[in-house]
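Please treat every number below as a calculation from the coordinates, not as lab data. Nothing here was measured: the structure is a model prediction, and the numbers come from that model. Cβ atoms are built from the backbone, for glycine too; each structure is taken alone.
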Structure 1
Amino acid sequence: MKCPYCAHLEDKVIDSRLSQEGDTIRRRRECIKCARRYTTYERIDAIPLKVIKRDKKREDFSREKLLNGVLKACEKRPVSVGDIEGIVREIEIEIERNHENEVASTEIGESIMKKLHKLDEVAYVRFASVYRQFKDVNEFVDEIKHMLDKTK
C-alpha cells in the first residue's frame, strides 16, 4: 500500500475491523517511513454495476464519483467526514440490495438528496441545484419554498 503522504510502499497494519454490514474491512495503517497514519477499506469486487444515465448511456458505478458529489455539496458545512462516508455507504448498500446489474442515475440522485435533506439543508440545496439543473432562479426559489414547506 502506498502512503498517501510520502508515497513510501511499506506500512504496518495497526488495526483491522469488519464493517457492521460485513462487506468491508477497515484497516488503520502506519507508514514505516513517515510514521503517519491512514485508513484503507477493502471490499470484494463483484461484477461491475452499471449506472443508466439520463441520456440512456451506461457507465460503471463509481463510488468515488458518488463520494465527490456528496463532498462538494457538504463543502464548508458542519458535516463530518464520518457522516459523509455514512451516506455513501448507505447508498452503496441500498444499491447492492435492490439492484443486480443496473441502477438509474436518477434513483441514486434522489437517494442522495433524501439523505442530505436530513443531514444538512444547505448541502441538500447545493446538491439539488446541480442535480436538478434548474433553468432559472424561479425554479431554484420554488425548490427552496417546497423544502421549507416540508419542514413546517
Structure 2
Amino acid sequence: MLGEQLVLMQRGNNKHPQSALVYASLQDVLQGNATSKVVCYTLPAMDGIPLGFTDGIALPNGSILFSAVAENTDDSFNDGACAGAAMGIINAQGQLVRCEWLAEPHKIEGIALDASGTCLYAVTDADDPTVPAALLEIVLEGWRQ
C-alpha cells in the first residue's frame, strides 16, 4: 500500500526483461471497479540476466524501497539460477533513483523494515526444498529517504 493506492509489482525475466509497478485505487479495487496505471522499468542486468522485482516497501515519503533478483529464466514462474540481487528506490514521482547490487547473490523474495527504518530484514528462497530459507539482516546506511 502506498497511501490509498494498491501497488502490485510485476517481475521481469529473460524473455520479457521489463518489470512493472501497477497502481490502482484500493477503494476501487474493493468495489470491483479498478482501473490501473502501469509504469514499466528496465532494471540493470548481471551477465545479460535482467533484474526483476521481488518485493517492495512503501516509505513515509511516498518512495518505494524494492528488492530485485537477476534470475536466469524465461518466465516468472519457473525458477532459474540467481545471478545477482539488488536493492533500489523508486521515488514518489515513479522514477527509478537508485539500484545497487548486493555483495552476495541471495535470491531475496521478501523484505521488511524494522521500526527505526535503518535495518532491513530479507527472506531468501534457494529454490531447493532441502535448503531452508534464510533471514538476512541488511543495514541500510545512507538509504534513508
| task | Supply the structure label, taken from 1, 2, corresponding to Kirkwood radius over Cα pairs in Å with the calculated value 17.7. | result | 1
| query | When distance in nm of label points 7 Å out along Cα→Cβ at positions 14 and 102 is calculated for each of the structures 1, 2, which structure yields the highest value? | reply | 1
| request: Work out the source of 14.4 here, i.e. which of 1, 2 gives that when mean count of other Cβ atoms within 10 Å over residues 62-69 is computed. | output: 1
| Who wins on distance in nm of label points 7 Å out along Cα→Cβ at positions 78 and 110 among 1, 2, i.e. which is largest? | 1
| query | Suppose you compute helix-only ellipticity at 222 nm (-39500 (n - 2.57) for each DSSP H run of 4 or more, over all residues; to 500) for every structure in 1, 2: which one lands on -15000? | reply | 1
